[in-house]
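Right after this note come the structures.
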Structure 1
C-alpha cells in the first residue's frame, strides 16, 4: 500500500512500472541499463479515489494524462533504477495529495467605500484631461 493521505491509500497493484533506457545521467551505463521509470496509474478506474479527487487529479495532470485516463510519470533524474522508482512514486504521491485538498471556496466581497471613491476620483481626473484636449484644433 502507498499511503497518500490518512483517507487515501493506493494499492501497489494499481501502479504499473516499466523500465526504459534513460536519456539523463549515467555515462556509458546509459546505453546498457534501463534505469528510467515510466509509472502508469489508471486514474479513471482506480477504486481508491473519490470522484472529486479523480476530477481534480485529471485537471492537475494535464499532458501527463493519456486519452484513456492513464497518468504517466517518467522519472530519469537519477542513475539508479531504485532511486528513479522512488522519485516517480514521490511525484505521484505529491500530485494525488494536491488533488485531495479541495479548493478554497471563493467568498464574494464588496469594494470598500474608500476604494470606490479613489476609483471615481481617478475617472474624474482622466475625464478632465481628455475634455481639455477636445476643444483644441491642431495647427498645420
Structure 2
C-alpha cells in the first residue's frame, strides 16, 4: 500500500507519524510512505522584492526543518519512504500528490479545531477528507 503522509512539523504531525509507525498493519515493511511537506507560497510582491533565489532558499530551509527529523525517525523503522517538498496550497498539493503517486490512503494529523473552527478558518484536513478519492485517516 502507498500512503501519503502530509507533514507540517507540528506536534500533530509527530503524533500521527508515531501512530502510523506503531500500527504495522497500516504501514509495514512492504508498504511505501510518501512524506509530503507543502510550503505556502510567499506573496508575489515579496518574491519580487527579495528575488526568486532568496525565496527558493527560504522554502528549502523550511522544508528541511520539517523533513529532517522525520527522516531520522523513519530510518529507525522498517518502512520504505520518500520525502518530498512542494510550494502551494496545502490541501490542493496533497490532493495532487494522491493522484500523482497513485496513493491508496492518506494519513495526517489534524489540529482538531472542531466544527466552529473549521467553519470560520477552513481546514486542510477537512478539504482533503471531503475531496480525496482514497481513504483518509485523521489522527487527533
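None of the figures in this text is laboratory data; all of them are computed from the coordinates on show. Predicted, not measured: the structure shown is a model, and the values here were computed from it. Cβ atoms are built from the backbone, for glycine too; each structure is taken alone.
Quick rundown of the values:
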{"quantity": "Mean count of other Cβ atoms within 10 Å over residues 62-69 - structure with the largest value, from 1, 2", "calculated": "2"}
{"quantity": "Value -15000, calculated as helix-only ellipticity at 222 nm (-39500 (n - 2.57) for each DSSP H run of 4 or more, over all residues; to 500), assigned to which of 1, 2", "calculated": "2"}
{"quantity": "Ranking 1, 2 by mean count of other Cβ atoms within 10 Å over residues 38-45, the structure that comes out highest", "calculated": "1"}
{"quantity": "Read-out relative contact order in percent (Cα under 8 Å, 6 or more apart), computed value 21, structure in 1, 2", "calculated": "1"}
{"quantity": "Of the structures 1, 2, the one that 25, 19, 14 was derived from, the read-out being semi-axes √(5λ) of the Cα gyration tensor in Å", "calculated": "2"}
{"quantity": "semi-axes √(5λ) of the Cα gyration tensor in Å, for residues 6-45 alone from the coordinates reads 28, 12, 4; which among 1, 2", "calculated": "2"}
